[in-house]
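Dropping the structures in below, format is structure tokens.
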Structure 1
Amino acid sequence: MSEFSLELNEDQLQVIKWVHDFAENVVRPAGHEWDEREETPWPIIKEAAEIGLYSFDFIANCFGDTTGQLLPAVNEELSWGDAGIALSIFGSTLGLAGIVANGTPEQVSEWAPQCFGTPDDVKLAAFCVSEPDAGSDVSQLKTHAVYDEATDTWTLNGTKTWITNGGIADLHVVVASVEPELGSRGQASFVVPSGTPGISQGQKFKKMGIRASHTAEVVLQDVKVPGACLLGGKERLDQRIARAREGKSAKGQAAMATFEASRPTVAAQAVGIARAAYEYSLEYAKERKTFGKAIIEHQSIAFKLADMKTRIDAARLLYQRAAWMGMSGKPFVAGEGSMSKLFAGETAVWVTEQAIQILGGYGYVREYPVERWHRDSKIYTIFEGTSEIQRLIISRAISGVHIR
């Protein structure tokens, strides 16, 4: 177990600089174009794969960092470049997290590398939880999986929505209900490999922000997968179902295990957006002159920037603490993972709004990036648990009361 420290070692600093250089030289210059196109930036993903940034080995090294700091720091840097492109590059990591959180060691070895493919044959992964009538409330999933013992086959039916890489992924990790009466405790995760009949893309969403990241519905119609595609295996599922029927405490839920692991990283992405807007505004305020002096000399502007910097640093400290706790196996007794995501998401929205205000009319037009950063920031108060859901988790944790 690593002691909590904010000091990064030389290897970590080198990796972070390497990612920052890619974000500065490749990602940021392309941000406006791919936001306008609203398409997956395949050339940039391929370039990331060619340098080893988009790869299972790189993500595995980040997961293996004993301080827990490397993966969120890398996400902050890439989102500083452009959040939509960053999500296109790191969107497969959520599918990977679903496999790692729920799969056996053998399943992880088999499926995890297939989330990324190779530089010559780039692959994408998707994690499918949300549904049209079950967003924040994952206990109400209608997608169901039925087991045929004679053929050791599961049949999946349902529709997933708001799925990053949905329908275009080579590998979908699908959370489905196997015992509906047990709610979230009666769910399991399944790997649906590329080429499986019955899985298709539904509606592709045209979004306010992160438009370079593909978001769509995933339709499952009589999708049959072998028993080996049940993450964790049938024996473990049967044991978990039996405990749930007996009213014993659950050892984990298919969807929530993934979200808990990913929240500090999502928080880091929001911090990256906020930092980009703050830095841009700071430079603008030094150069822009009104009434004969730089606008940063006006207290109203200087104080905005002071507050922006303070909130960004506070948000970063929260995600660093949560990431360290998660890696060190310390329980989130006060909802620390949710705290990091809640505060970072709302900070990104607030900071980018202040950036628009500092730039005035220039901040409102698409030729300047702060308008895009503000649009990108809003999703961080919505996806992977809305701000309201994060507050619910935190309030339950600190009170011990099942608040609704």
Structure 2
Amino acid sequence: MSPEPESGIPDTQYSVLSTQYGDESPDSPVLAEAARSWRSAYVHIPFCARRCPYCDFAVVAADEAGGMDTRRYVDALVAEIDMEPDPSELHAVNLGGGTPTRLRPVDLARIIDSLDHRFGIADDAEISIEANPEDWTPAFARDLRRIGFDRVSFGIQSFDPAVLEALGRTHSPREAEQAIEAARSADFSNVNIDLIYGTPGETDESWRRSVDRAIELDPEHLSSYALTVEGGTALSRAVLAGAPAPDPDQQADRYEHVDEAARSAGLVRYEVSNWARPGHICRYNLSTWMMGEFSAFGTGTHDHRGGVRARNIRRLDAYLDRVEMGARPRSGSECLDEFDSERERFMVGLRLAAGVRPGSIGGPFVASDEGRRLVDAGVIGARGGRVVVLKPLLTDLVARSVLSVSPADC
């Protein structure tokens, strides 16, 4: 047996060898640690054509109050960005939602320009946008490349028309394919396909076809998430009324299938639900998973700076009123003490295939009764002195177990 590192768990080998820094494998610890120093910004665009039945994000549909007032919102975003104290150069920018592609290119350009004016955007920064296939045309793609976007994440979810209908999606499989073709023609260098598995009515064969089609389209990045029932959504109300809920056992099987298919296609899993080719990880996501500092703007956003977690007002009208009064639209904040910050770093880092440095939490956790049980069961191990979850489907269970560690244990 290999000697045990400081974390107290047996060391194992990486399945993918890393290369020189700058061309690291997505699951490289070197790349993960570098991400801690990246500064990022997230901008939330809440507008959607319709509200998906499973969505509990801070969104507003076109038929809801304020759902068409995009220009007023962009004005507020620009004003909020200008309020940011102590800005520093950005290495990653992510526009999410909602549906950022509901905005006009000129408004998206205003947002990027305001970030560049206030922070400065590094020449080699990742500038990413989430998109719905039905909004994406060749002309729109070319406009976004001119603005500076170089990464796009398409919320495709499935290539099965029946599953798309069940999820409340309005695009067709062919529109999804055309959107990716348009992104390629516009020279987007990093295209992500986002899939959801476990929709009631989805079959094993349907899921296999969706995964196969996604991989045939040769994305640089793939994300795949289990459908979850969130309280207050249309899906949760339907389940409470007797509709079938997602089956956890089926979802586990679907996850194992997409993981195997992605790996066979040369995509490397670097987080529980994310796979990428070398050089094409999502910088914004990796930075946040590594507890890097990021600013966030828009309704319902959360940011992390200087050990302080702050959150914005969620309601659109209240957010707009606050910004238009010249005040930052905060709804609260918390200052993490040394123990809470370290525990959060360790828990979130467990999601990464690279694992996480033990720090002051990892040793006591592994030495605990629960930690030893997880080691003995082959759920956690070590690679290069980092604590690694060896069975990614159990990551949430491991993270919850970390909560048993108290300051007195460290």
Structure 3
Amino acid sequence: MRKTCPGLTRRNFLNACAAWPVAGAAARPVSAAAPAAARVSVARCPDYGPALKPALGTMFDQLGGLGRLVRGRTVSIKINLTGYPTTRLGNTPAEHAQYTHPAVIGATVRLMGEAGARRIRIVEGCFSSDEPLAEFMLQLGWDPSHLLNAAPRVEMENTNTLGRGRRYARFTTPGGGLVFPGFDLNQAYEQCDVMVSLGKLKEHATCGVTLSMKNMFGATPLTIYGDHAGRDEPDENGVQGGRGTIMHSGLRQPARSAPQEKDPSSPRDDRWQMPRIVADLAVARPVHLAIIDGIHTMAGGEGPWSRGDLRPVRPGLLVAGLNAVSTDAVAAACMGFDPRAARGTAPFEGCDNTLLLAEQLGAGTADLGKIEVAGAAVRDAVFRFRG
């Protein structure tokens, strides 16, 4: 999906993006409803070519039909573009390793448009960036117009800042959460009827795996939770670096305008803290449709910066479900892992099991015995990420 439109310049493209309408206040915020039925679809898909869209369409049909979920509604699709756009795993393109592939994004948007979605937002908190999401994609060599034209009324938003919004939206963690009692996020995560997490099938140093739930960690704005976030209020000019200081290490609190940690004396260990923050997000901002791109990906870590046996792999898999915990549990099993593994057991050798923490908060079940799997059977879809 490289740039193919010879008349498209960055300036003209970004000016055109600015003309797209902003979702109005009439958009219905989604409440933290009870977890959806634990049905997950697994499909084999060899590449990002012509077989991709039919495979996704069949999966959505197996989940009850896309029209039932999105017709007449506003949809926000959180994608995964972790790390700098110039960072690669050797000569492997980022979309074949750590990024959600643009073909999967485009096919999902197209199917949602055909199913009658009223408005679709593609959202991401781009690493160390406050530039428009379309600009970030152009640096990758992607042509964002393919995504914007995949359905009527498609928009993009870099959610590291306020963006088009006038305020941040408050999401409260039911039961008070494990680390944070709530989160302040860009309004794109509130002004939608359907929240979609479109992640990548990968391992993760501090969470064991990064699938649809961990993908939502990137929704936290850098102005509040980033390394250079404001002390009292969000700093719209403080978008630099990642989220290591506050979220990973807990060396300071978010901007005081946002909910603060429940217990600042808790362990300052990212392998303790990060799984719990991800679990908190899973119940504070529920996902209604989880999609995981495992056609091409990488093993050994979440990005080229990870330590260990990093290598590109080709599982040829897609996983989707109506509940993020259950979808991630099936995806973890497809990676050759036990989704209920205790700390000290692969892939949670050094961290707590994010899936079980989210399950304890009531976000959904990680018990394969309670999950209905449609499409390919898990035993036939296993691609072992470890030897």
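Brief remarks on what is shown
- When mean projected area of the Cα convex hull in nm², for residues 79-142 alone is calculated for each of structures 1, 2, 3, structure 1 comes out greatest.
- Of the structures 1, 2, 3, the one that 5, 21, 31, 29, 13, 2, 0 was derived from, the read-out being P(r) over Cα pairs in 10 Å bins from 0, in percent: 2
- helix-only ellipticity at 222 nm (-39500 (n - 2.57) for each DSSP H run of 4 or more, over all residues; to 500) from the coordinates reads -11000; which among 1, 2, 3: 2
The numbers here are math on the coordinates, done by the rules we state, and not lab data. The structure presented is a predicted model; accordingly, all values stated were derived computationally and were not measured.
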